[in-house]
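We did not get these values from a lab; they are worked out from the coordinates using the rules stated. Nothing here was measured: the structure is a model prediction, and the numbers come from that model.
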Structure I
Amino acid sequence: MSKNTPKAIRGTQDIFGPDAEAFAFVVETFERVRKLYRFRRAEFPVFEKTEVFARSLGETTDVVSKEMYSFEDRGGESLTLRPEFTAGIARAYITNGWQQFAPLKLATHGPLFRYERPQKGRYRQFHQIDAEIIGAADPQADVELLAMADQLLKELGINDVTLHLNTLGDGESREAWRAALIEYFRAVKDELSEDSQERLEKNPLRILDSKDRKDKPFLSDAPKIDEFLSDEARDFFAAVTEGLDAAGVEWVRADSLVRGLDYYRHTAFEFIPDEGSVSADALGSQSTVLGGGRYDGLMESLGGPATPAVGWAAGIERLAMLVGERQAPVLEAMVLLEHDEGLAVANALLAKLRAGGIVSDIIASGSVKKRYDKAMKQNPQHILRVNETGFYDISGDGDASHIDAAVKRETR
């Protein structure tokens, strides 16, 4: 490779082979499961006005202040490559008048962009699957969304993860909890990490999620949300957990699981690999497989009407790591062209096979012996030798009735 050959940008990747098959398997499984739950497919712009993310995520968050890819377009407007889906979905819901469809169940997937240190399973251009229910205030929406996530992970073959669940309470509960946390952490402010000292007044809930060793001694005794829950918030959480139990979704209570942004309410959750599991070993310290929560205050922050909503997202690359190698579709029939005069017959046969749902390919170059050797290396279930008069199966490998049926069906 020449020194002048362009290289891939740091934090991006070219996906090929088994990795690409695993990636596709995740997306295909997500598409199949979301249809079972009647989530509508939607597509959104890959960039938005910068204010969409600044207003929804908060100017002081790391994503907005350090990680966004923002640029000025030729008209002088500040635009940003999307770092997450939810803000853009909320903007679309407001500007397109989708309130008429509420409650609206949406699903999407695609690339996202964040400038952060590339590491195992995390990239500067990465991909997520995303599911949201907008306009539903009842706990059944949370149950529906979590049941869908649980089924998706099981159908991907990821069985060694557990749903970690918490409540953030309603607005009244959250504010009371926030005030108690500020009072508690103020007493030990000088002993906290630098990041937690900065978060204390603005976003004390994020201290509970700190991984810094300086903060850990103070976390276990910090006030818990259960001390401040209103009766309404307590009933909401009980309805969610009862619904999950009825749906057969296993969960554990995680009372330190939080969402720092003020518009989050009630349910917060993450699917996390079980300790010592294969998935935990594969993902390392960045252990969350899928996460989300209820964000009833987001639409108002973007200038829309008060609108309840709940959603989750999961990284496709990270799920693909847990899925493992997924090979390309099994080659059912290899069409082996005996000589060039039979090419028209071979192409007609391929069209019939593929229309009949038979995974097939062709070898049409080299000597007959080389063509046969190439075909054998592909390990097809059947080798169909073709000349200008027709084809015959020379593999002798099992029942070819499904191939005959496909050809006859397409011939009629």
Structure II
Amino acid sequence: MKVLIITYYWPPAGGSGVQRWLKFVKYLQKFDIEPIIYTVDNANYPKEDISLIHEIPKNIKVLKQPILEPTDLLFWKKKETQKKDVSNAVKNGFLSFVRGNFFIPDPKVFWVNSSVKYLHEFLKSNKIDVVISTGPPHSMHLIAKKIHQKNKIKWIADFRDPWSDLYYNKDFNQLPFAKNKNIKLETSVLENADCILTVSNSLKKQFSKKAKRVEVITNGFDDEVLTENLIALNTKFTISYIGLLPKQSNPKILFKVLEILCLENSDFKKDLQINFIGDITDAVKIEIGIHNLSKNTQFIGYVSHQKAIEYQKTSQVLLLLIPNIENSKGILTGKLFEYLTAKRPILAIGPENGDLSEILKSTNAGVIVDFNNEVKLKLEISKLYHQYKQGKLKVNSKNIEQFHRKVLTKKLSEIIKKI
């Protein structure tokens, strides 16, 4: 059985967007499914991780076509110095307005027609059983929709994130016509795909209002995070955040609480170290300064996937932040599942009745505190610090095997074969 996977993010792309389908592709052949990748030839990825190229199975076919990136001509990416600041990519009000109102659903929309033409020719001499598209960028779904309709091929549309409700859409200051066009395009995908795939139960509930069938396959972890090597923990009371941190996830309440604890306890102030590893919004750096935490904070910048795993395993506490926006209950960041394998306590800030809360409870891996619950946050950090001082800071997580990429790919293969 053969599946055509349409994805913008593919190695050497770095960051979380590439992980999901790279890992599915790694294991699909074990379940008698041959993946064929269609991706971009000259992508200007905001972050790159060359090491991920080695994870691509040697025997799979990867089709590539060049893409016009209009944003290269206007803003954001082209220069290396600009690539370091993805978390602040929508700071420019005018350019954000252009992006949100004239590139719908996203700047990759200019790749749709040429891709459809190329793939239509490819399919004349190559049999494909199922086409799969993954977004964002959601223009990938528009390619798959036309292939599905022209060639009568079954179609699975994978939503790693929402579309019209994507958390950073508000930064684009979209006019009513742009909002309506996004909703109309999203609806056409939800209604026409044979199956919608998504990452959380809350998103499933949202998409089920329009889609005929919705299945959930979360993100997960793979073998590289399961190393048995003994890695020494930091001697400091380290609270580490690893990954992209946009302004919507800026944990102002955390910095306020940490400042109070530092004022109340000189030992806490001496022991505390906050690590930010990855692309961090300037809003966090400003907040750190406001709360007098600069001397306790390290900004390490973007690192390779393997290096990020090392930071996870050496930290005393792992910080997980959900964007403080509407409909945040369904957000499950990819880093959660690697955090689970690090066997370090997870301190999360987000909705206490969302999908993340359910997973933390079922795995016994950490605690979640609501965006505005200052009292509980102070109590939980004090508990963690007390255990740290006693040399007893650890976590006994359970039931995490269900999130291994191989287990998740088996579930995906069953969906593909049934469709």
Structure III
Amino acid sequence: MKRKIEQKLLAWKSSERRKPLVLNGARQVGKTYSVLAFAKEHYAGVLYVDFSAQKHLCALFEGDITPEVLLPQLEVILGSPVVAGETLIFFDEIQACPRALTSLKYFQERAPEQHVIAAGSLLGVALGREEYSFPVGKVDMLSMHPLDFEEYLWALGEASLARLIRSSFDKGSVFGLHDFALGYCRKYLLVGGMPEVVSASIAGASFQNIRSIQQNITDAYVADMTKYASPLDSAKILNVWRSVPEQLAKENHKFQYATIASSARAFQYEAPINWLHAAGLVSFCYRVSEGCRPLRSFAERDFFKLYLVDVGLLAALQGATLEDIEPALGKGSRFRGGLAENYVMQQLVALGCEPFYWGTTSKSEVDFVVQEKSGEVVPIEVKSGENVSSRSLEAYRKAYNPPYVVRISARQFGYANGVRSVPLYAAFCLG
């Protein structure tokens, strides 16, 4: 699969100020595959260490971890000669070997000519442990996410469709393949962007088989919760994880502790929520009290929404079918609204944006507020169907007079009265 991370890896390889690279991301988003594919394309060879599968190699890092001592030993035991600049040294699942993470400091200081990438799925969680000494300032950092909708189209062989969507977005012109693209987008809401699930879908797997794969992924996440947290903490982490789909199915998507349990309190669940965020399984979207720049200074950390790492996993946990996400009136629109929000959040996070949401005590709420590179603050309203009326958006416009607003929905591209209409399938263009 073609992934956007490849261009970032290429920029890292070509940089004159290159340091060892740490690639972080949730489990099963495609880190290992992407790095090995990159190595095959851009290097003569790769020295690959998987600390999860090759735990015995951790013993090599118990003593001297300088590259001049480590590399000859790794070359012998793996049978892979290392040529500086031509061989990629790849430490996978590095959270399983704390000393290997520390060794990156010495690679940067004593062997900057070596190209080193380290990948980990639970680095954010593992780094909270005392035995980890993170090489601050000695490494470059990148995060990887599930396939966004554009990458999904690439995987389906629809790169031309993706280009046409971008062209219509740039011009704001009516898109002739609107319904066709919307159909792909609705399927993406169910399949999501986890590479294994996308591959199975492309291969013609049944809906039941796709759901089975997604269940296996969420089961693996649950297993990590029990493995990397104490029994008491893991029970709370699991309770939060299970509550997120329910939180997003409510009319108000703000995270409410009472949804976990009637007696739940913030102080009990702050650490479990942070654990899920550190593991890359959820994203925070904090409320801002004002739609003014800089947005971070107006963030209210006690008020937030949580979104799952992948909209397909969310749909699976909610038991959604294709029929359930078709536009319709009634209470089901609340569920579809949460699913659409999670989808847009996933696209924004993949773009490197930091979305907030705006809310007031009068119950006015705008789904997302982002700050452009120019500094302008732009509100984004998300609708799962074609009904786009929004009192909250009008309240925001009256209060802050933004240069324009973005409305993402099932409607066509367009611009009228300061409102830029963006179809759901074009959310990946917002960057």
A value of 1.14 was derived for Cα Rg over 2.2 N^0.38 Å, for residues 247-318 alone; which structure in I, II, III was it taken from? II
Kirkwood radius over Cα pairs in Å from the coordinates reads 22.4; which among I, II, III: II
If Cα extents along the principal axes in Å, for residues 95-190 alone comes out at 56, 31, 23 when worked out from the coordinates, which of I, II, III was used? III
